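Each reported figure results from applying straightforward, stated rules to the coordinates on display, with no laboratory input. What you are looking at is a predicted structure, and each value in this text was computed from that prediction instead of being measured. Cβ atoms are built from the backbone, for glycine too; each structure is taken alone.
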Structure P
Amino acid sequence: MPLRIDVISVIPGFFDSPLQHGLLRIAAEKKLAEVYVHNLRDYGLGRYRQVDDTPFGGGAGMVLRPEPVFTCIERLLGERDYDAVIFMTPDGERLDQGKANRLSRKRNLIVLCGHYKAVDQRIRDTLITMDLSVGDVVLSGGEIPALMLMDALFRLIPGVLGDSESALTDSFQTGMLDSVYYTRPADYRGMTVPDVLLSGHHRKIEEWRYDNALARTRMMRPDLLDNETREELENT
């Protein structure tokens with residue numbers, strides 16, 4: 001059964017091109033994942049399909065009204081069971097590889113893309129089961145984060161990548177950054193590949209890659225290392 005993602009957006013056309021390329025297209029063609037994009041304005045109010053309004057208490061910006069979102073999500077929930085209703089927002093939990101691994105094993109997900117200044121808090125209090133952030137930065141909407149989430153999940157589904165082992169050796173899967181890689185030629189403008197990678201000795205190559213990954217993580221992302229690993233590094 002494919003992973004199904006229902007995306008809710010005020011600019012559904014944003015997804016037209018990305019869904020026709022790369023892993024998002026491959027996953028759909030192999031029937032391993034399905035993406036359905038819903039136009040929130042179809043559930044808008046009045047003649048002009050209004051989906052936003054000014055915030056109570058004043059202030060700049062507009063707020064996504066509750067009625068269109070409730071109507072859309074409740075219709076979807078009435079059609080099938082969903083494992084999570086996700087809201088892409090800067091103040092959510094940080095999306096990491098562990099969360100991506102877990103979500104990739106789900107069957108049905110709803111992803112709400114925020115827009116404007118905020119969404120009415122009653123939406124988050126009542127409908128949303130998971131708030132996710134892709135980083136400490138504010139974007140104009142949740143569409144780009146939603147695409148990032150889908151790409152992160154689809155590449156983990158067995159059969160989507162040509163080499164399924166590739167996803168399992170990426171950065172963060174082992175709690176560290178990945179090692180560096182080289183390809184042909186072995187000598188380019190005097191820049192040579194480490195001898196061990198040319199040796200054909202698989203155990204030594206794996207040891208080199210582990211040590212390189214550990215060193216890169218220590219230098220670039222020490223926050224990823226647990227206390228035990230840090231102590232080990234300090235004693236080396």
Structure Q
Amino acid sequence: MPERRTNTARSTTKAPRLDRVDPQNLAAGYAGDLGANAGVDALGFEALSLDTLALDFATVSESTFAGVIADEAEMRSIRIVDSVLNGFNVPVLRAARSTWRDVAIRESRIGSAELYESGLRALRFENCKLGYVNLRGSTLFDVLFVNCTIDELDLGGAKAERLAFDGCGIRALDLNNATVRDFDLRGADVHEVAGIRNLAGVTINELQLGMLAPAIASNLGIIVED
């Protein structure tokens with residue numbers, strides 16, 4: 001669906017509520033500060049190159065990661081708050097059942113993001129390239145994607161409220177069994193949508209409605225004949 005801007009000033013759809021995330025007065029962080037079950041607080045990590053970024057069951061607060069590259073990131077059940085990931089490049093991110101609150105992810109590339117059964121609140125993705133994003137069964141509040149490209153966004157069984165896109169491209173969106181509210185899709189160019197019956201709560205523009213009309217008719221058993 002080609003992107004079409006709308007006059008959001010007249011929109012009744014509630015936008016994500018996001019505060020600026022900018023941790024200050026950070027001490028230098030080193031690879032030795034990272035590890036499973038680690039407590040990372042007020043540290044700034046720069047230009048790290050790792051085979052594995054190991055942070056399973058860790059807690060990260062008021063910290064920054066800039067230019068961190070890893071072959072894989074093990075971050076299951078991690079809790080990240082008030083932090084920034086800038087230039088975070090990993091082919092595989094394993095972060096199932098994790099918690100993210102007041103986090104900004106910028107200029108990053110993530111191939112496969114396993115974030116199922118996670119909690120995301122006040123999270124901003126900006127200028128990111130994302131492959132398969134698995135958010136099945138997750139809860140999302142106040143999430144914004146800006147200038148991002150996403151191959152597959154899987155929200156099957158998820159609950160999402162105040163989620164929006166601005167200048168994004170999504171090849172495939174899965175909403176099967178999802179519950180959404182104030183889900184603003186107008187700023188996204190979406191090529192495929194699965195779970196048409198779960199579009200209640202999604203805001204689209206007129207052009208997107210025209211593109212989705214055949215799929216909606218098919219799912220509802222509507223026969224269209226001239």
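Ranked by Cα Rg over 2.2 N^0.38 Å, for residues 95-206 alone, structures P, Q are led by P, which has the greatest value. Can you tell which of P, Q yields 0.35 when FRET efficiency 1/(1 + (r/R0)^6) of positions 47 and 87 (r between Cβ atoms, R0 = 25 Å, to 0.05) is derived from it? Going through each structure in turn, the value belongs to P. If helix-only ellipticity at 222 nm (-39500 (n - 2.57) for each DSSP H run of 4 or more, over all residues; to 500) is calculated from each of P, Q, which structure is the one that comes out at -10000? Only structure P yields this read-out. With distance in nm of label points 7 Å out along Cα→Cβ at positions 119 and 215 computed per structure, which member of P, Q shows the largest figure? Evaluating distance in nm of label points 7 Å out along Cα→Cβ at positions 119 and 215 on every structure, the highest lands on P.
Using log10 I(q)/I(0) by the Debye sum over Cα atoms at q = 0.07, 0.10 Å⁻¹ as the calculated read-out, with -0.23, -0.46 as its value, let me know the right label among P, Q. Here the read-out was taken from Q.
Between structures P, Q, the greatest calculated value of relative contact order in percent (Cα under 8 Å, 6 or more apart) is seen in P.
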